[in-house]
Structure I
Amino acid sequence: MDVTEFELPADGPKIQFAKVNHVTREQAPIIEAQIGLVVNWGEIVKHPPTAANRPIPLVSVGNELHVDVHGEEFDASTDPRPGTGQEFVLAGRMRLAVGWETIEIYPPFDAGVWRPAVAKDWAELDLLAAAARHNLRQQQLDAIDPRAATRREYANRLKQFRSLLNGPEADLQEFLENNPQLLSPTHLRMWKKVPLGRRVTDFVFKEPNDYVLVEIEAPSRPLFRKDGQQSEELTHAIDQVNDWLRYIQDNPDTVHRELGLEGISPHPVCLIVIGRSETLREADRRKLVTMQGTLPKFRIWTYDDALVSATQSISNLLGSIPETEGAVEIYYRWGRAAVGV
């Protein structure tokens, strides 16, 4: 009856905020708080009985909490002075580990209005109201960051890309064919399986300043042997690139007119994607640098390199894509939007 004397029990639900290192998985608690619902029952019972067709609760609490964290994002190499970083709102949803879904508290009412026959209609209204609240909140968040939906879509694609690196080659090939922007985020046009003489490219991208010819090998294929020599798979891929270049230089009219690669230079950018970074030793990495220096505009990427490059390119266009878990989204304040969440 006296809410000023009330204390939450020590064994009740708690929420803890912690920093998580996504590499080591170590957690460092920041703050902890308890959650409770305190109602002065003496005041509630004083309410006169409602005459409405449906009793209206004075308190309605659902087991879904919305948590918003406001902050600033800084480059690790800069001085993190407040007011100079990229403002953001980190919006998340969570559920308490309790045995109830909703708690509602009603004033006195005539039990005769609580008719089972209309329960279905009342439930439908409740669902529509919940959907309306969800949509309103989402509109408020999207007003803060109009790029959020696009960034969310690309975050899902990057996550799928990462998951496919340990799966069948055919699934990865199909995924990249359906998501070529992960290999060339700024391309203006894309061709698949372009024949350049006896050899066929996996992709050709027309970018604003150049063409990019792409050869894809499986993530499971090594770049180097145990004795340090380059693998047969990498040698085969490099031979393909050299054959493409010779064909372009020997048949410029065919390449320009018949294949539609108008304006392609005798030395376009050539990209080989093969293997995984975890298989490379330091000596292997130095060899890759040397090999790529022997040909102009020649790149050799592992699939991990491709994933990092795609993530960075998308982040430059849409904002950083942080690693989050559960129902958590980030919204950047690109302008000083006066929207309260």
Structure II
Amino acid sequence: MQLIHILPTMNPKHLTIYSIAHFLVDFSCALLLFGSLSASPDFALCVLFYNFCAFALQMPFGLLADSWNRNSIVAAVGCFLVALAYFVPFPMLTAIIAGMGNALFHLGGGIDTLNHSEKKATALGIFVSPGAIGLYLGTLWGKSGTVSVWLGIIPLILVGLLILLICRQPGKGFTSENALVSPDTVISAKWLIPLFLVVVLRSYMGMNQQFAWKSEGSWAWILIFALALGKMAGGILMDRMGARKASLYTLIGAAILYLLSGHPIPGVLSVFLFNMTMPVTLWAVAKITPGMKGFTFGLLTFALFIGYLPSAVGAPSLLTDYWTYSVIAVLSLALLLMVYKALHKGGVSC
């Protein structure tokens, strides 16, 4: 399978720089939070404020980004803000600035990727996948206290400058290709609700699923790579067989394997399969509201925040056994099938 058939419109240079930047932004934010801010007496509140700014604020910021139509500038400013946060001496303000920078980067890079992924999801999978590895590595090194903060600053400034350099187009400057909202192209917005719930469930699962074997040997690393590669593979699989079949195979497979996830190999495979629908949800939300990609991208990140909140406030987990993980996978599939049915009726091939 040739790359040209997978990415017919996305400029490979743009996708590469956005994907690298995604790793660096999440790495730098985690390094900052779990390194520099971890000694603050308000650390838990800093994390909460950071997550609110990084995920909940993407909705209002997304509306502005949609209309401003300068996605690469938005992404670059996000990188610069995260780097700037390292120099702010007040922990709460540091967390807020870093969170806002994270939000702006994801919106700029996300909208650009969605703009060139109208019929494909491979680029979306490639764009979202490095973030999990950056987050894990930044958290690990931040807690160790052995890594210089400059590793979170200098690469981020450089990648922000590279985004501006690479994404500037002759004759167009930094103008993007954001579509205008057209009532003729918007499928009923009520179908955003099941997509929202799918992401809430995925976020809640990510915060609450526990594997006893994770602390043994290298399984934690293997698990995080399975999560990241699952997001990438999900986009490729959707492009090969369609969203409906890809979701059926992956989520049914995940539901079965979660029942056996007390053992490392089925546990890793279940996480791999469960996360394969992430780029598919982004593809679907862009299909429902093609002229509001920033806002709807932010809607799904707000869903991530909602899924995170129960753990943040110390609520007991509802996922008490491996079979409950399977239930989440089945519920996610049911919600996605509702969306695909609506898209099919709206003339979208799934």
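A short reminder: the numbers here are calculations on the coordinates, not readings from a lab. What you see is a predicted model, and the numbers here were worked out from it, not measured in a lab. Cβ atoms are built from the backbone, for glycine too; each structure is taken alone.
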**Request:** Could you tell me which structure in I, II was used to calculate distance in nm of label points 7 Å out along Cα→Cβ at positions 219 and 315 as 2.8?
**Result:** II
**Asked** For which of I, II does distance in nm of label points 7 Å out along Cα→Cβ at positions 123 and 251, calculated from the coordinates, equal 6.8?
**Response** I
**Message:** Computing volume of the Cα convex hull per residue in Å³ for each of I, II, which one ends up highest?
**Reply:** I
**Message:** As an exercise: relative contact order in percent (Cα under 8 Å, 6 or more apart), calculated from one structure in I, II, equals 26. Which structure is it?
**Reply:** II
**Asked** helix-only ellipticity at 222 nm (-39500 (n - 2.57) for each DSSP H run of 4 or more, over all residues; to 500) was computed and gave -10000; which structure, I, II, did it come from?
**Response** I
**Message:** To test your reading of the models, identify which of I, II gives 0.30 for FRET efficiency 1/(1 + (r/R0)^6) of positions 195 and 307 (r between Cβ atoms, R0 = 25 Å, to 0.05) when calculated.
**Reply:** I
